[in-house]
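See the structures that follow.
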Structure 1
Amino acid sequence: MGTWGSGNFESDTALDHLSVLIDRLVTEVAEAMAGDPVELEPDEYWGVAVPCNLELLHVMARAGHGVHQLPETDVITGWKAAFMAVWERTVDDLEPSPGYKDERRSVLNRTFDQLAEVTAGVGAEEPGR
């Protein structure tokens, strides 16, 4: 295995490890989105963990890692539509303050949009993506 620098991600082993982590995050989101929508409600595990995974994927992609492992933009857009539909349908049951509800909605939309933006940039660079 090769090493080309002293950085934490400057070796084949480190990039293999990172690839496994990215794959896990993407797989978890895909499985959650394909599963029971109840599990995506704002007070359920995947209702919290899906946005966390997306944020982590965005951070790694912006750092130049794993962009090519991300799903296509239309998949992320579909995830957003499904996730936000569940969120909008169920968030009021938790009686959030209007300020929190508006801020959280904004954060959730941004979380999906920023990852979709990264993948759209990749799609523009690669024919056939």
Structure 2
Amino acid sequence: MHPRARLHSMGHAWRGLRWMLRTQANARLHLAATLIVIAAGLALHLAAGEWTLLALTIALVWVAEAVNTAIECLADALHPEHHPLIGRAKDVAAAGVLLASIGAMTVATLILLQHVLWGSLP
């Protein structure tokens, strides 16, 4: 792929991210949680391995939210009226975001809490 075409393609991705943040309340909650965790990690001077785990779990939540939003948009465009199977697909996609978020909160809590309670561990 030509470098200019690659940049153009990345522009679509950034536009999608901006749209998702503008229109999806849960994406804005994920953004707030992401910023809080990053601020806490900086304040607590996390180790590289801890940052790696946090980055992976944060990325997982954002990917799940993006896929969920894309599924909802496609489903609404293809079948605007209520359909039980489309509703089920949307629910399952939302469950994926919920599961990723619970996992990320668990990882963040375990990492951050150990620093708050016991300081930096070797």
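Taken together, the values in this text are just the output of simple stated rules run on the coordinates, not laboratory data. Bear in mind the structure is a predicted one, so any value in this text is a computation, not a measurement. Cβ atoms are built from the backbone, for glycine too; each structure is taken alone.
Structure notes:
- Top of 1, 2 by Rg/Rh (Cα atoms, Kirkwood Rh), for residues 2-65 alone, largest first: 1
- For relative contact order in percent (Cα under 8 Å, 6 or more apart) computed as 30, the structure of 1, 2 it came from: 2
- Which entry (1, 2) yields the derived value -31500 for helix-only ellipticity at 222 nm (-39500 (n - 2.57) for each DSSP H run of 4 or more, over all residues; to 500): 2
- Volume of the Cα convex hull per residue in Å³ from the coordinates reads 138; which among 1, 2: 2
- With FRET efficiency 1/(1 + (r/R0)^6) of positions 50 and 90 (r between Cβ atoms, R0 = 25 Å, to 0.05) computed over the structures 1, 2, the top value is the one for 1, the highest of the group.
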